[in-house]
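A.B. asks: Take a look at these structures.
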Structure P
Amino acid sequence: MNQTKRGNSSISLIFIAVSLLLLGLLYFLVNDETLKLIILILSVVVLFLGIIVFYVTKTSLQRKLHKQIQKLMSNFNISSLDILKQNYMDVYYNYMKLSEHKKQNFYASVTKLREDLEDKLKAQKKLELLLEEATVGTIEEQKKKYTEIEKFFQQLPSVDKEKYSSTLQHIKEKIEKGLNSN
């Protein structure tokens, strides 16, 4: 989609350049002073529109990236990890389109997002591994694993917490039953 926008802006800039060239040629071919004034005004308007199109096309990616980063940061503890991963990939894709000079402005934010996302993904992976082993071992070992599971569980976004909460509750009840039977 961004390729199309870039293509459209290039076509717009080419159209504006050709229009200015034709208006300039027409200016020298016309002898009527009123018509020359109209052509001059049209040239100024076309030039002004060209500057606006150029400015918008050059800064729109930066604005879009800034908005994407802000949105991702605000949804970091709300959205699911799958959505966060996809949003991060969109941010990274747009980040890679920037020039090296402009990338410097976003480097810290993109790196922080990646690190935070990696931490959450690692927590989810560790949680899943611990859930598989949660009911293996003695009651004391299970309690220890459950404490560790809760630690990783707290690092997940709220949507993913809901996904694991019933399993966690089930394990907790099993451990409590095991403690009460002793």
Structure Q
Amino acid sequence: MKRILLLAFIFAPFVANAQKATSQEVINQLLRNMRGGVEVVNINGRSSFHTYVGTGYKHYFRPSNAYLFPQADFKWGRYDVGNGYIETSSLAIPVLIGYELFAQDLIGLNVFTGGRYEQVLHSSHSTNAISNKINNTQVGVLGGANIRLANRFGITASYYYGLTPLFQDGTGRISSFSLAFTF
């Protein structure tokens, strides 16, 4: 029940803003904000790679250039844990607050910060040597920048720091660097 309430709280700004927009505006915004990327995850000094695809709905607070940007990302990856690995698939919900530094026809630059809630949907272990159970709920903070080219394509770089450990016994603190391409 707590997870449902948390997800409802996260998506409330999106739903409230989407109700004001036409369905075509919502679809255009979701298509415009589609992205895919690679995340280099560091857990206890070991690097692993995750891939993800997602989209989001950006709400600007006019006349300023500030915005709220709830997103949804589907992630697939493998954590190297030394004595084997754990493969996961998950749904990540980043909620970002950002500021558009400048936006011209050729180039634009945004900076952002926020939090990310991640729900692990499936996990599998490579060996039985891994005795720790994985936390199915991950929470952390992130920040980064986005460069938009020709109001069409973009590159996003961000850093994430996990506030909850990967394993239920309290071990496995996660940090990651992400590079995404928006199209």
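Values in this text are rule-based calculations from the coordinates and carry no lab data. Bear in mind the structure is a predicted one, so any value in this text is a computation, not a measurement. Cβ atoms are built from the backbone, for glycine too; each structure is taken alone.
A.B. asks: helix-only ellipticity at 222 nm (-39500 (n - 2.57) for each DSSP H run of 4 or more, over all residues; to 500) computed as -31500: which structure among P, Q?
C.D. replies: Matching structure: P.
A.B. asks: Let me ask something else. Taking 2.5 as the value of distance in nm of label points 7 Å out along Cα→Cβ at positions 82 and 114 derived from one of the structures shown (P, Q), identify that structure. Working shown, then result.
C.D. replies: Numbers: P: 2.5; Q: 3.5.
It must be structure P, since only it matches.
A.B. asks: Between P, Q, which one scores greatest on FRET efficiency 1/(1 + (r/R0)^6) of positions 90 and 170 (r between Cβ atoms, R0 = 25 Å, to 0.05)?
C.D. replies: Between P, Q, the highest calculated value is found for Q.
A.B. asks: Taking mean projected area of the Cα convex hull in nm² from the coordinates of each of P, Q, which one would give 10.9?
C.D. replies: It was calculated from structure Q.
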